[in-house]
Every structure is written in structure tokens, then in C-alpha cells.
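In C-alpha cells below, several structures.
Derivation of every value follows stated rules applied to the coordinates shown; laboratory data play no part. No experiment lies behind these values; they were computed from the predicted model shown. Cβ atoms are built from the backbone, for glycine too; each structure is taken alone.
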Structure I
Amino acid sequence: MKPTSSFRGKLGRGMVAAVAMLAAVGTTAACGSTGSSSSSDSEISGQLNILVSSASASDTAFKQVNKAFEAKYPKVKVNFSSVPNDSYPATKASRLSAGTLDIFVLKNFVEVPSYAKDSTSDDTLMAQSGGLVDLTNESFMKDYTSSVLKAQEIGGKQYSVPTGLSYSTGIYYNKKIFADNGLKAPTTWSELESVMSTLKSKGITPFGIGGKDTWPAGLIMLGSVASEYPTLAAKQALAKNLWTQKVSLTDSKPEGILEKTQTIFNNAQQNFSGAGYDDLPAAFARGNFAMMPDGTWNEPTIESAVNGAFDFGYIPFPASDNASDNSVLNGKIELQLGVASATKNKAAALKWLSFFSEKSTYTTFAKTAGFSSSQPGIDTSKFLKSISQYTEKYEPAWDQVWVANNKAGEDAVYPFNYPALSPLGTKSAQSAAASSESAWSAAF
């Protein structure tokens with residue numbers, strides 16, 4: 001699934017008071033509610049209201065789960081709703097206020113460090129205030145990969161079921177173009193520079209980027225951070241040092257993120273700032289360029305566009321000259337499902353999550369949705385198997401670690417200021433870094 005607004009801009013700060021109110025209501029309701037995933041089947045009945053942010057593949061997958069669930073629990077009526085990302089927050093808030101929501105997708109759901117607590121998301125605040133059901137001791141949570149659960153802990157507790165994973169720091173490459181020109185998939189930055197040089201000497205455009213939508217160009221930035229700060233601890237330390245102003249965005253290593261991003265921009269197709277993201281798979285299939293930054297969520301579309309014309313691969317973006325730093329794909333947890341403490345049917349909600357988590361149900365869901373598995377030992381697609389060496393352990397991407405400061409200017413949102421780089425903007429890497437540092441420092 002494409003990155004949502006958490007990647008494109010600052011965290012929302014609307015509804016905080018409403019969240020606190022809902023949390024208080026939810027705590028009271030939860031105290032009087034009954035039922036758990038261990039409830040007997042005969043006790044499961046009534047209405048179950050589920051709300052998700054829409055995407056065609058995952059919507060289809062959820063509908064399959066709901067149909068199977070209703071067949072097994074015929075006394076339950078599942079009311080499933082999916083709404084666009086842009087309207088999801090308002091719809092969720094309205095339905096929580098009305099008490100017509102049981103299971104829903106949590107957004108920007110990450111525990112924010114104390115140094116950035118003023119930027120905590122509404123759903124995280126809701127969990128911390130008692131507005132979400134604590135799932136920590138539910139037996140079905142043991143079905144999920146420990147590193148994924150660790151990444152979504154709030155106060156050491158679990159409040160959501162991670163429906164799947166998507167990886168965002170890789171590049172697709174045309175194996176035929178590479179083979180025809182005697183090239184191998186690069187594993188270091190120096191090798192990537194050599195590949196780009198060889199391709200250009202043969203009149204082949206190295207990279208295709210959908211710059212019109214801006215955010216696809218940011219995938220290069222995410223890939224660069226993944227290599228330069230290859231562990232979660234390294235990313236967390238960088239975030240803390242930026243917030244505590246022990247590191248400047250104009251220091252050599254942070255500025256180097258923009259320099260490498262600019263290098264890729266310089267090796268992309270002409271006028272890429274006007275190319276739409278949805279146009280790229282067809283252009284890749286035509287052989288207009290040899291490589292393309294994109295997420296695993298788009299592989300089915302790319303596969304359909306290529307239609308067997310050539311084989312393609314997917315590798316981590318190699319921004320480091322240490323190959324081991326480039327050996328892991330970074331990503332995000334998709335569509336985390338939580339249960340409102342104010343639910344009127346906790347027994348059915350927990351039973352649905354338990355049913356969803358069963359291996360057979362989850363395997364079908366993940367394949368239909370196109371997600372990488374957040375459970376171990378799940379059969380996956382040929383493509384996902386081909387990248388399994390890069391995904392053995394879940395590693396969050398930078399946009400899942402970084403917390404934007406709402407007091408900072410737009411140039412420091414990411415905070416690596418890739419939208420300012422030419423041709424998306426007008427700045428060099430050095431001046432873009434200076435602008436982001438200025439915007440960031442002004443927040444303090």
C-alpha cells in the first residue's frame with residue numbers, strides 16, 4: 001500500500017481533546033464489558049462494525065475474511081466500511097463519538113519518545129488513555145513475528161493486530177537490461193555508481209521516478225537512510241540527536257543523505273518531476289529505464305505491466321559502501337487493527353481478530369492483499385520468496401521512526417529536505433540541507 005499522509009507530511013494534531021474524551025468513555029465501557037477470544041462460539045452474536053482505510057486489494061481480502069467469519073459465526077453480522085485515506089480520520093472520529101465502531105485501523109501508531117511527546121498521534125494517545133482494548137495476553141497475538149510486535153509496542157503492551165508488512169527501501173531492476181550489458185545487481189554505492197555510468201554510456205536511462213506525486217522520489221531518501229543508519233538503534237539515535245540538537249542536518253552524514261538522493265535524481269529520466277507514479281510501471285515494462293525505486297506493494301501492478309516480457313528483481317537500495325549495511329529492506333506495518341474500549345461487542349471483535357489470525361485465514365488474506373507476512377512460516381508469492389533474504393527480520397523504515405515536530409517548518413518535515421532538490425525544487429543538496437536545518441532549529 002502506498003505511504004499515507006504520515007510519510008508526506010506532519011502528524012495530525014486535530015481531535016486530541018476528543019480522543020481523551022473517547023478514551024475515558026472507553027475505559028468505563030471496557031470495565032463493564034464481557035467476552036474475549038476465548039468465549040464459546042454460541043456466545044458470539046450481534047453486530048460487528050469494522051472500519052478501514054481503503055485500498056482495492058486489501059478491501060477484497062477483508063471481505064473474504066468477513067464472508068468466512070459470518071459462515072462460521074452465523075449469529076454475527078459484520079458491517080464492513082472502507083473509506084479513502086484523506087477522509088479516514090474524520091470518519092473514524094465521527095463513528096467513535098457515535099459509538100458505532102468496534103474494530104478500526106490505527107494511524108501513525110507508534111510510541112513516541114519523551115523528547116517528542118508533544119507530537120504523539122491521536123491513536124497512540126487513545127491507547128495510552130485506555131481507549132483501546134489491551135490485546136497483549138490474547139492468545140492470537142502469539143501468531144505474529146516477535147520483531148513486528150516489538151516495533152508496535154505502546155508502553156510494553158500490544159493494542160493492534162499487524163495485518164501485514166510492506167517494504168519501501170528497495171529498487172526494481174530489469175534483469176534483461178542488466179544481462180545484456182554485462183551488469184550485476186549492485187550491492188554497494190560504488191557498484192551502483194558504476195552501473196549508472198555504464199548504462200548512461202550505452203544510452204540507457206538508469207532510473208525512472210514518479211516525481212509528479214513528490215513522495216515516490218522520497219523513497220530514495222528512505223533507502224539512503226536505511227543504508228547509512230542500518231539498524232533500528234542507529235535510526236532511533238539519529239532521531240533523538242536531531243531532537244536534542246546534538247546533530248545538525250548540515251553535518252556531513254545527514255547532508256550525505258541528500259547528496260546521494262540528488263545523485264539518483266541526476267540519473268533519472270528527463271522531466272521526471274512531471275511523471276506520475278501510476279505511469280511508471282508501464283514505462284518500466286517498455287524498458288524506458290533500467291531501475292525504479294518503489295515499494296513491494298506495487299509488485300502486482302509491475303508484474304501485470306511487464307507481462308512476462310522480461311524478468312525483474314528487487315534489491316535494497318545500496319547507499320553504503322559496506323555491503324552488509326545494504327542487506328536489509330526497511331518497511332512499515334500495514335493496517336494495524338485495534339478494538340475500541342467502548343465497543344458494544346467485545347466478544348465478537350476479539351473472536352474476529354482470533355479468526356483473522358488463524359494460519360489458513362491469514363495466509364489467504366496476505367496473498368490477496370499483497371502484503372508481506374507479519375506471521376512466521378506463511379506461504380508467500382514467488383516475488384516475496386525472492387526477497388526473503390532481505391526480510392528475515394522486520395526493520396522499520398525511517399518514516400516509521402522519525403517524529404515530525406509540528407513547530408518546525410515544511411523544510412524539516414522528513415527532515416531530509418528531498419522535495420527541495422532539483423528538479424522537484426531548485427536547491428542543491430547543500431542548500432536544501434541548510435534550509436531544513438534552519439526550519440528545524442527554529443522549532444526550538
Structure II
Amino acid sequence: MKMTSYWLDSARPFVSGAPGGPSGTADVAVIGAGFTGLSAALALARKGAKVVVLEADRVASAASGRNGGMCNNGFAQDYGGMVEKFGLDRANMLYRAFDAGVDLVEQIVAEEGIECHFGRVGKLKLAAKPEHFEKIKRSQDLLARNVDPETSLVMPQDLPTEIGSDIFYGGMLYGKSANMHMGEYGQGLAEAVVRRGGTIFEHNPLLKMRRVSGTSHELTTPHGSLIANQVLLATGTSRVGPLGWFRRRLVPVGAYLIATEPLPVDLLDRLTPRRRNTVDTRNFVSYFRTTPDNRILFGGRARFSSRSDPEADAKSGTILRRSMANFFPELADARIDYCWGGMVDMTSDRLPRAGERDGLFYSMGYSGHGTHMATYMGKIMAEVLDGKADANPWRDFDWPAIPGYFGTPWFLPFVGAYYRYKDMVG
């Protein structure tokens with residue numbers, strides 16, 4: 001079993017990074033070569049800007065290359081709750097931003113010729129308890145009437161057409177959702193940035209940042225420095241560099257995954273006949289999908305932890321294997337070839353934040369919906385840097401610090417205990 005991301009291990013390597021470190025000047029410096037940073041750099045390079053991307057590790061090596069491989073439209077939260085909180089018009093505007101993110105991923109993949117197995121397979125949300133299905137039915141009715149007619153219910157008696165498991169009580173389909181090979185997508189985005197004239201420096205973490213004037217900053221890495229007229233922070237939960245203000249507002253929460261050995265097609269046809277992205281309704285959520293080489297990739301919260309290292313990942317992998325066997329008893333003895341973890345950058349309300357603060361532009365906090373929203377917000381922030389602040393759907397959201405939090409999430413075990421209790425009592 002490899003203790004590394006299946007996406008990163010099975011993707012072709014990015015070989016077009018610039019040697020050494022940054023120097024001179026740039027129109028825009030992007031901090032972070034995940035999907036946000038690469039999408040922004042691509043959009044800016046297409047406009048003719050001189051763009052430099054600084055990445056602490058490898059291209060797409062953090063959350064962008066360690067996720068569940070899903071590109072799902074829709075909110076993590078209940079749609080009805082979002083309408084109550086924000087009103088119908090604003091909730092629908094935000095919902096459509098997530099839709100636009102999936103559309104943009106598809107568009108970039110086609111325009112840049114990225115071979116990453118993109119497919120609109122749809123998302124299946126499964127009710128883990130009977131009362132959950134009642135809530136799903138109310139939510140789907142609101143969605144279909146107001147913003148997403150491509151959703152539909154899966155009644156309990158029809159579940160065998162969607163999943164070879166008898167532990168669920170109905171579900172909902174989101175027809176616009178897609179999936180792809182995340183490693184290949186990340187490498188393809190990076191290659192497109194370079195092809196369009198951008199420069200990417202891997203293994204160049206931001207160590208110091210000094211404001212020169214307005215939005216101009218001097219940025220220093222271990223291998224060099226440069227002065228950029230504008231800076232976009234696309235760092236997620238990075239604990240490297242002078243980013244303390246953001247760390248008080250982002251909680252890194254571990255997400256963990258396993259991938260089986262390649263499985264026979266007839267077995268997959270029984271377990272997931274339509275190859276959907278699939279997620280359940282528990283707070284300790286589980287999700288799965290198939291991979292291009294016929295593995296089951298199974299992930300979830302497993303534990304509320306702010307760690308992802310071989311020990312934490314292995315403990316979580318053991319929990320996930322039990323959950324997978326509960327879903328699919330036929331996989332109880334399947335070999336596990338990969339086990340890995342990554343950090344999700346959660347905000348307190350699980351909604352992204354983007355804008356400008358003290359001359360720095362930023363977009364982060366996708367809270368588990370980063371694949372398409374990160375891609376979308378990269379392009380949006382390229383517009384914001386170009387003076388079009390109204391393009392940003394999150395521009396009016398305040399972002400207070402989490403009380404008593406300074407970057408070390410001491411409260412996660414208590415949060416985990418609370419959600420485990422909620423799962424037990426329904």
C-alpha cells in the first residue's frame with residue numbers, strides 16, 4: 001500500500017517549472033500552484049500579463065492533488081437553509097457560481113487539450129436515514145422549482161439501479177456534476193500556464209512579504225525575490241509564510257482517502273452501475289467514485305483531525321476500509337493500493353472568501369468544494385485584479401476571525417464528538 005495520493009502518483013510529472021528562484025519584476029505574483037493559482041495564472045497570461053507563480057512544493061501537490069476527484073455542483077449546505085439565510089435571489093446567484101465552476105473546468109479542459117478523463121457523470125446524494133430522505137425531498141423540490149431542474153429524486157425502490165448497497169433510504173441526483181483525474185488536470189493546467197507565457201517556480205515557499213506601495217509587494221523565497229505589481233494569495237491552509245491574518249479564519253481539517261486495487265468491470269457494474277460521484281448525508285460524510293483504471297476511491301472525514309501524515313492517514317485508512325465494507329460487503333477483502341490524506345481549508349460557515357485586504361488579493365476557504373470553485377475563482381480573481389471587483393460573488397461577505405483561534409485548531413476533537421453524536425441521534 002502506497003501512502004501517497006493516487007492522483008499524484010498516477011499523473012505524468014510536470015517538467016516545465018523554471019529553475020532556481022524568482023527575480024526582477026512581474027505584473028502579478030500568484031502564491032500557490034493549486035487550482036486557484038493555476039487558473040488565475042492561466043487567465044492572466046491569456047490577457048498578456050507577466051505572471052509568476054510561487055509554489056512551496058510541487059504543482060497541485062496539496063489539496064488540489066489530494067481530494068476525492070469530484071467536480072460537484074451544488075452547495076455543501078442544504079439549499080433551503082441557504083435560501084433562509086441569504087434570500088432566494090442571492091442563494092441562487094451563489095448556486096449558479098458553483099454551476100459555472102463545473103462549466104469552466106469543462107471549457108478549460110477542452111480549450112487547452114488537457115487529457116484528464118473529464119466526464120459529466122452526475123452526483124448521487126444518498127440518505128443515510130429515513131428522515132434524511134424526507135429532507136432531501138424538500139430540498140430537491142426547492143432546487144427544481146428555483147434554480148436546478150437537472151436534479152431528480154431516486155426513490156428507495158429505485159436505488160438498485162444506482163448503487164449495489166442496501167443501507168440507504170433514497171437519494172437525489174445532481175445531473176451537472178462531473179469528475180476527472182485530478183493529478184492530470186493539475187499538470188495540464190500548469191503546462192497551459194507555461195505555454196501561455198507564465199512562469200512557475202516549484203519548491204519556492206513564500207518566506208517574507210514587504211509592501212512597497214499600493215498593491216505592489218516584494219516577495220522573498222529561499223531561492224530569490226521579486227517585486228510584483230499585484231499579489232494573489234491562493235494558498236489554502238498553508239502554514240508557510242507571513243499569513244497569520246488568514247490562518248485565524250481558516251481551519252485545516254483532515255480529509256482521508258483510500259483506493260482499492262483495480263476491480264473487475266462486472267463487480268463495478270454491480271456496485272456502481274452508472275459510475276456516479278456518490279456521497280452520503282452523515283456529518284462524518286463518506287464518498288466514493290471509480291477511477292479511470294477501475295479502482296474504487298473511497299474517502300471521508302473518518303476523524304476530525306488537523307493532521308495528515310503517515311500515522312494519521314493510516315489510522316483514518318483503517319476506519320475508511322471498515323466504512324467501505326459496510327457500504328459494499330463484496331469489497332471487504334479487496335486489496336488497498338493507496339492511502340493518503342490532505343487538508344481541507346474550512347471557513348466557519350463553509351463558504352469561500354475572496355477579495356482584497358491591505359493591498360493583497362486572495363481567494364480561499366472552499367471547504368471541500370474546491371475543484372471547480374477554485375478553478376472558477378482563479379478566473380474571477382484575474383478579473384478582479386483587472387479592476388472588475390463586481391465580478392467576485394463573495395465580495396460582500398465579512399470574514400471575522402474565529403474567537404480563540406490562532407491557527408492551531410484545538411477544538412476539532414470536540415467538534416468531531418458533537419457531529420458523531422448528531423449522526424447517532426439523526
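Starting from the value 5.0: which structure in I, II was distance in nm of label points 7 Å out along Cα→Cβ at positions 138 and 274 calculated from? Attributed to the structure labelled I.
When Rg/Rh (Cα atoms, Kirkwood Rh) is computed across structures I, II, the figure 0.98 traces back to I. When relative contact order in percent (Cα under 8 Å, 6 or more apart) is worked out for each of I, II, structure I gives the greatest result.
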